[in-house]
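What follows draws every value from the coordinates through simple rules; no lab data is involved. Quick caveat: nothing in here was measured; it's all calculated off a predicted structure. Cβ atoms are built from the backbone, for glycine too; each structure is taken alone.
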Structure I
Amino acid sequence: MARKNETKPGKLSIADMRNLVNKKYGQEVAHDLTKDNPTEVTDWISTGSRWLDSIICRGKLAGIPVGKITEIAGLEGTGKSYMAAQIAANAMAKGMDVVYFDSESAVDPDFLESTGCDLSKLLYIQATTTEFVLETIEELLTANNGSMFFIWDSLANTPAAADVEGSFDPMSSMAMKPRILSRAFSKLTIPIANTQSTLLILNQLKTNITSNRAELLTDPYFTPGGKAPAYAYSLRIWLTGRKAKDSFILDERGYQVGSEVKAKIKKSRFGSLNRECTFKILWAGGSSKIQDEESWFNAVKSSKHLEQSGAWYSLVYEDGSKEKFQGAHWSEKLQDAKFRDRVLQLMEEEVILKFESREGDPKAYYDVDLEEDETAS
């Protein structure tokens, strides 16, 4: 008996397979990695601190990655909400729609405007429950074609629906939020990437209570929400105070008007894990801002092109000429275009390029308190 002719499918090209998968799924999930794709970060939103932007991604000036999920966690009073507002203003400048979820009903419109936010371009939503926040983000990602910037302030303070509906007994809804987050982040990561949106989550640092002394030294803090979010984050920035000096900023009359913050890259998919920097945040005294330019001095202090002699410093230009100044006049000197351009050049060399090429003392990149500790000893 004659066998039937069987038609075998021909060999599909990579492009054909990509089209087949996308047609089957109904949206673009298969991509050509040699072209534009959602895995590559091509845009960044400045944090407001150039030093911090310089240590987030190896080899470049970066910021908060667009298309990814980022966590900024910190101790109380370290400026989490201020930084979120500053980043929101920078996202607006890029044309992104900003959606602000507030679980504490504490956002001050005047405060947001002082950071540069346009309130007419900001959607403010009270974060009543964890489920509501996540479902709203999912719905907006589906309904809106544009690139959005979501702020969740804060994950730690947002209750699960079971917490709201139940009693005050913590055992009645134990581990409910981690289970919700575990499911949610697995759903949201790809839509955020495909729409080139950004989710910035603010979280609290809590003291790690354990009898294991070694663990206390390596991990003195933890963040609420379980372990699932940490896997979804592309970037985690933890904010604490300086250990080597008083972290408060005082005005000329001794009143506290700000604080000095230490930022540590707790997780990075961009090659800069555990790097540290510092900057000061003013939150009283008539202005709210990150003292960005003031922090550049500490960032470039180790450069061989910034010489010190007592209270005087000399900035060495590329042609060998020098300009003397005192540290107290740093901000004033930065108003001069030539001086400023040279400092920015040193910022790139000392903070970005030397780390990329593995030059200098590696400890200096991972412990900003090291120099002061050695001086004190």
Structure II
Amino acid sequence: MKRSDHRILTTHTGSLPRPSDLVEALNAKELGKSYDARALDSRVSRAIAEIVRRQADTGLDVINDGEHSKVSWMAYARGRLSGLEEVDAPVRFRGATRDSLAFPAAYEDMKVMLAGRSSAIVAKRTVRPKAWVCSGPIAYVGQSELRADIDNLKAALNGVKAEEAFVTAISPSNLELYYENHYYGSAEEYLAALADAMRVEYKAIVDAGFVLQIDDPRMATHYNRTPDASIDDCRAFMALRVEAVNHALRGIPQDRVRFHTCYSVNVAPRLFDFELKHFVDLMLQIRAGAYAIEAANPRHEHEWELWRDVRLPDDKILIPGVVSHCIHLVEHPELVAQRIVRFAEVVGRERVIAGTDCGFGTSGAGDEVHPDVAWAKLRSLVEGARIASKTL
């Protein structure tokens, strides 16, 4: 994994705005509707070529396929694992959070606002009224889709100037959250099965020459999702999931892995985000060479100071978010540069890659920033890194 040896490198966390016709086709596939598989494959290939080129033209250094083959960062894995089944039951992981309980009126207003959004945004949403559960042995069966992702990205990178490329993949703990266990005898057994299955995908990505990014928002969001749990309860919960990620990463070089956690696409009060100080030590136990964290939104910008006291191991890199996905204002490049410099002065400039808090445009939840705003933020990220490089 490259470092910022000569200048501050830039990247993002994976998802980038997708064309509406691509979203429509991916949703049709996800919902089991009729679709033209050959036409979708062709559209995905073109979309990835276009998004790779646009990242390079914007000046981003470490780029990816924008997750343009995936209906969402997490739902994509459903088609790549055996043992999952749709059941006639409500989706349970979307329960009350600490924030929604503390701000019921605000959350109700947000529901009304989203319901009134334009049809173009509403059409992006993938509606799944029923839950999916684990009802049998988990195994990885997504080799052909994974190979297509790898081939599409390799083809798109031909003739494109970039420092490096990465591919995102979901963590075992998030699969555990979205697909409730109805088969294995314990959480530990289920997590181990998920980790063994996803290791196939993780290893293939690294073997193909790409940096692997593990997406694990649950590490940061579990506290908000479980209103009755204490900090110690959440830390114990996380410790087991750290073991599961490391089990999946066994034998994979750490310097080819970056770990991303965040607080999801959540334009909300965010009063109960789990503070980094409560889990940074657990995060650093993940067998990764870099850690991508939220550091730009108003709930977390102050946390850069934590790294004065927490020692980042010498062989590790930080990828702090210096522009945010949950604020519609476009950050000024000078502010972006200030954020970068803060981290660089604490952990060393060569160990900072400038990133984003989270992704742009994959969830289809209707509360992301507009695609034009997302690209403006990414341009500001690149310009801010240039300013920071001169300052440093």
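Annotations
- Per Rg/Rh (Cα atoms, Kirkwood Rh), the highest-valued of structures I, II: I
- Origin of the derived value 23 (relative contact order in percent (Cα under 8 Å, 6 or more apart); candidates I, II): II
- Among I, II, structure where distance in nm of label points 7 Å out along Cα→Cβ at positions 29 and 309 as derived comes to 6.8: I
- Label whose coordinates, when helix-only ellipticity at 222 nm (-39500 (n - 2.57) for each DSSP H run of 4 or more, over all residues; to 500) is calculated, return -9000 (choices I, II): I
- Mean count of other Cβ atoms within 10 Å over residues 149-156 - structure with the largest value, from I, II: I
- Comparison of I, II by FRET efficiency 1/(1 + (r/R0)^6) of positions 109 and 237 (r between Cβ atoms, R0 = 30 Å, to 0.05) - largest value held by: I
- Which entry (I, II) yields the derived value 4, 14, 15, 18, 21, 15, 9, 3, 0 for P(r) over Cα pairs in 5 Å bins from 0, in percent, for residues 77-132 alone: II
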